[in-house]
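Q: Listed next: structures, encoded as structure tokens.
FYI, it's all coordinate maths here, none of it is from the lab. Computed from a prediction, not measured in an experiment: that's the story for all the values here. Cβ atoms are built from the backbone, for glycine too; each structure is taken alone.
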Structure P
Amino acid sequence: MVAATPPVIAVVGPTGSGKSELAVSLALALDGEVVNADAMQFYRGMDIGTAKITEAERRGVPHHLLDILDVTEEASVSDFQQRARAVIADIHARGKRAILAGGSGLYVRAALDLLDFPGTDPAIRRRLEAEEQAAGLTPLRARLERVDPVSAGRLGDARRVIRALEVFELTGRPFSSFMPERKYFQPAVQLGLQVDREQLRERLAARVHSMVQQGLLAEVQRLDAAGLRHGKTASRALGYTQFLSVLDGQADEAQAVEETIAATRKFARRQLTWFRADPRISWLDWQDPLLSPKAAALCG
């Protein structure tokens, strides 16, 4: 009799909460391997500014879907879904446990949930991008408000607005109609790290200062030479946008640090809002000295 496949484990929560560390501890305890679900850690060379887990911190645990894109390439949720599911299937086929770790909420859901992605049409997208370049985002947002008010109220930046309009033109359906129900694609256990918000605020500030000391500006300079500005996804990463302004002489390092801290804290709040909306997540105290064994006990 063939043994049942164990559930996928997902470690989620806001940036700076210790997801990578817990994922490694679980992998060591459960004979597992880690699958990255942080969109910015897909990029080669984006190490300091994304707090990418180092080889030493991985403690010999195999990590998948790190360093899979150049900074000029655009990250795709649908591409990630295919890659992540293939990696998870391979890990399980070898008798190991798959542990998804990351704070990019839609990417986590793409790996775990029943979620179909509409196709793309480069010609439609190029036309919409040209319209945005010529007249700004306001007319496109107004158009989206007419055909898909749910998405219009939820999407902020030009890339997402253009994507929503592309999907509507391509399918005749609102982009919002493609959001999934909370139904797993395969058995899964989600573990969320419950944080003290004030302590997290301080930790995030300290982490940004540490990134600067480690050489964040030099990293951004190297990636700028590799085409960072031309990457639609990578160029928007926290810290990288702000330190490109330093290279351009539009801000000094102190300003970039403060802007990065503020943006990171705002991002962490959005992550908490996203994950708190999912009732399937089991929340654990991020500072519990028994965090790892308690998390392992929930993994089935």
Structure Q
Amino acid sequence: MPVDTSPADASEPPVIAVVGPTGSGKSELAVELALELDGEVINADSMQFYRGMDIGTAKISVPDRRGVPHHLLDVLQVTEEASVSDYQRQARAVVADIHGRGKRAILVGGSGLYIRAALDVLDFPGTDPGIRARLETELQESGSATLLERLRTIDPVSAGRLGDTRRMVRALEVFELTGRPFSSFMPTREYFRPAVQIGLEVDREMLRERLAQRVHGMVASGLLSEVERLDAAGLRHGRTAPRALGYAQFLRVLDGETDIAQAADATIVATRQFSRRQLTWFRADPRISWLGWQDPALVSKAARLCR
């Protein structure tokens, strides 16, 4: 499906985005808004793209969708790599389709870069499998310190920001391909088409407890069995899916390196850390309107912002 790159019509309603940390109730609010505004939901959680990754990603169930169409859920096999540039193309095409049918498009998710890829003016450099393979081989042979030092000389901004070797390799690949530092491709806060972003303001201590309870609920619901089934389908061989919260920890249970209780504790810690990073990311965007996650009037206030 081609991407609609034309400017939005002045009469077109803004794209709605519901954002915030994991466990804050984004999916539920998105469904309520869709029912209130005659909308359809577009997933912007990078791990919910994967078929079969349901329990560990807290993917909204079909009954809980309450008849609201949900797009870009279950679109990848666990062996496939999630791509922000592919998502940008797909999400914008879905937005154009939804608006073309006179309905409201509602993005929902906590993957900040994916939200911005859909909403903001943002170009993505291409990829070159040969360059990437060479850099990954060099990483294995020489170690991350050598590549990090090279990145510092050509792109000190990215060198200071990137927290894992995968992103480091990507930054070096982009420089070889384009001659531009990876950091120069970072998005500006300029909407591609009109948008309204609603953030869920949380009580951090309550969220910490909710996240712990959610992980224990996932374990009780069969997370280990889900990971075992996905492992048989090639989970370990994917580039993106095996790093998902919970899945990485419970693969170690299958390997006999830890037990279920330890894996659950490790998942809780990792999930809490991730929620803090999400809050930092979204708090940096002044365009987001924040509403209390437990406000009894949350749906009506959010709908008012969207009208």
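Q: By the measure distance in nm of label points 7 Å out along Cα→Cβ at positions 42 and 282, tell me the structure among P, Q with the highest figure.
A: Values: P: 3.0; Q: 1.8.
Across P, Q, distance in nm of label points 7 Å out along Cα→Cβ at positions 42 and 282 peaks for P.
Q: Starting from the value 4.1: which structure in P, Q was distance in nm of label points 7 Å out along Cα→Cβ at positions 170 and 194 calculated from?
A: Computed on structure P.
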